[in-house]
Structure P
Amino acid sequence: MKLTGTVALITGASSGIGRATAVHLAQQGAAVALVARRKDRIDELAAAIEDVGGTAYAIPTDITDRSQAEAAVAQAVERFGRLDILVNNAGYMILGTVADADLDQWDRMIAVNQQGLLYMTKAALPHLQNAAGEHPRHVADIVNVSSIAGRTSFPTMAAYNMTKFGVNGFSEALRQELAAGHLRVGVLEPGKVDTELDSHNSDDILADIEKNFGGFKMLDPEDIADGVAYMVTRPRHTAIGELWIMPTEQG
């Protein structure tokens with residue numbers, strides 16, 4: 001129970017990596033604020049966590065709306081009195097060539113993957129800085145869930161690559177800004193994970209994904225949740241700036 005007495009806010013908590021991370025951090029003793037658009041799912045998750053002795057609070061939010069993002073942080077702090085960990089996990093991915101791209105989909109990726117992350121981080125920052133100097137850990141954490149697409153480019157992923165390369169650059173600059181105050185910033189870059197992230201794509205793209213990734217065991221959301229927990233439970237003097245987690249067989 002390394003996180004007893006702390007509060008974690010997780011975006012994209014309604015499914016996949018976000019849901020698994022919320023469960024994992026709650027098992028480590030953190031009170032978890034669950035942020036996502038799908039109220040029914042985060043209500044169900046909050047109930048499931050509390051049924052086994054954890055502490056959770058569902059906050060329906062569209063993080064691409066700055067006022068909603070700011071309100072979500074404020075609600076979490078009002079409910080629990082502090083904020084020690086922010087996990088910026090919410091993500092959106094539409095694949096396809098640049099020539100055939102739907103510009104509205106580009107806008108949506110930028111809004112979720114970058115603007116929402118910026119809004120949440122800015123709103124959470126003063127609360128995290130306060131927590132970094134307080135009991136029980138005297139350190140606080142921001143974990144930004146990026147992607148292997150934030151370090152390597154692929155055909156049909158140009159706009160998604162752009163959003164995730166941006167997350168990586170932002171995370172490293174912010175890490176340097178905040179390091180002296182024991183507010184750690186790390187980026188976690190998963191390879192292929194078995195989640196709903198692909199589901200918004202066309203049938204042709206889904207067929208390509210199955211062709212490329214269907215022949216080996218993908219990561220489970222719990223594998224990434226375990227990585228997040230590892231990052232935020234290091235000793236105060238240790239910061240994980242970048243963690244890259246891949247399926248063993250992914251090239």
Structure Q
Amino acid sequence: MAYSRALIKISGEALMGEKPYGIDPEIVTSIAKDVSKVVESGTQLAIVVGGGNIFRGLKGSAAGMDRATADYVGMLATVMNAITLQDGLERAGVETRVQTAIEMQQIAEPYIRRRAIRHLEKGRVVVFGGGCGNPFFTTDTTAALRAAEINADVIFKATKVDGVYDRDPKKFPDAIKYKELTFQEVLTREIAVMDSTAIALCKDNKIPIVVFNLFEAENINKAVAGEEIGSLITNSR
């Protein structure tokens with residue numbers, strides 16, 4: 001495999017599949033099968049999961065909720081997704097631990113960096129829930145932060161599209177796909193890959209980002225193997 005330790009960011013919307021809300025069990029099963037192959041290959045894998053399929057803090061804030069309160073509700077939604085993903089992974093035979101930034105010891109471990117790294121070294125998948133524990137930060141930023149903390153070689157952003165485009169390919173058939181980009185280009189052009197804080201963190205810590213389609217069979221395995229799929233974002237090209 002091209003990477004010895006990797007972090008995957010999976011959005012809450014991706015877990016919905018074609019459903020309007022909630023979690024599609026078939027998607028969870030598909031992710032679990034792909035992840036099991038990656039773990040069998042010897043790559044250490046961590047996952048950060050979003051919560052937009054259940055509750056999104058920004059939408060709650062736009063509807064009149066206090067922003068900090070809305071973000072805390074969103075963090076709880078990510079924990080629900082993390083536990084569901086853990087169940088799917090363990091049914092696929094993958095030993096998994098959930099760590100949360102907000103302590104809830106009856107259902108998950110609190111996030112402790114050294115413990116997370118130890119789990120990875122033992123071949124366990126670590127799923128990070130609860131965001132980074134603070135409002136006003138996205139799960140994209142959490143992914144960049146956790147990747148830096150655990151010394152991940154790469155961040156894989158698993159989405160519903162096969163890479164980064166100059167505009168929405170679902171609305172514009174002539175949208176141009178970027179094979180490679182630099183972090184500076186993403187920031188300067190305000191390309192919607194991750195929020196600017198996440199991009200800046202990856203830039204400063206020299207952590208490449210690979211954006212690819214989660215719904216194509218074995219794409220997680222292909223990405224970790226270093227195959228040229230999706231779009232690559234690095235410090236230089």
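Throughout, read-outs are computed from the coordinates displayed, never taken from laboratory work. On a predicted model such as this, the values are computed, not experimentally measured, just so you know. Cβ atoms are built from the backbone, for glycine too; each structure is taken alone.
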The value 13.5 for mean count of other Cβ atoms within 10 Å over residues 20-27, derived from one of P, Q, belongs to structure Q
Re relative contact order in percent (Cα under 8 Å, 6 or more apart): value 23 computed from one entry in P, Q; matching entry is structure Q
Taking distance in nm of label points 7 Å out along Cα→Cβ at positions 180 and 196 for each of P, Q, which is largest?
P
Consider the structures P, Q: one of them gives 2, 10, 17, 19, 18, 13, 9, 6, 4, 2, 0 for P(r) over Cα pairs in 5 Å bins from 0, in percent, for residues 116-227 alone as calculated from the coordinates. Say which.
P
For FRET efficiency 1/(1 + (r/R0)^6) of positions 44 and 204 (r between Cβ atoms, R0 = 35 Å, to 0.05), structure among P, Q ranking highest is Q
Parent structure of the calculated result 16.6, 50, given that Rg and Dmax of the Cα atoms in Å is the read-out and P, Q the choices:
Q
Taking -12000 as the value of helix-only ellipticity at 222 nm (-39500 (n - 2.57) for each DSSP H run of 4 or more, over all residues; to 500) derived from one of the structures shown (P, Q), identify that structure.
Q
Distance in nm of label points 7 Å out along Cα→Cβ at positions 36 and 52 computed as 1.6: which structure among P, Q?
P
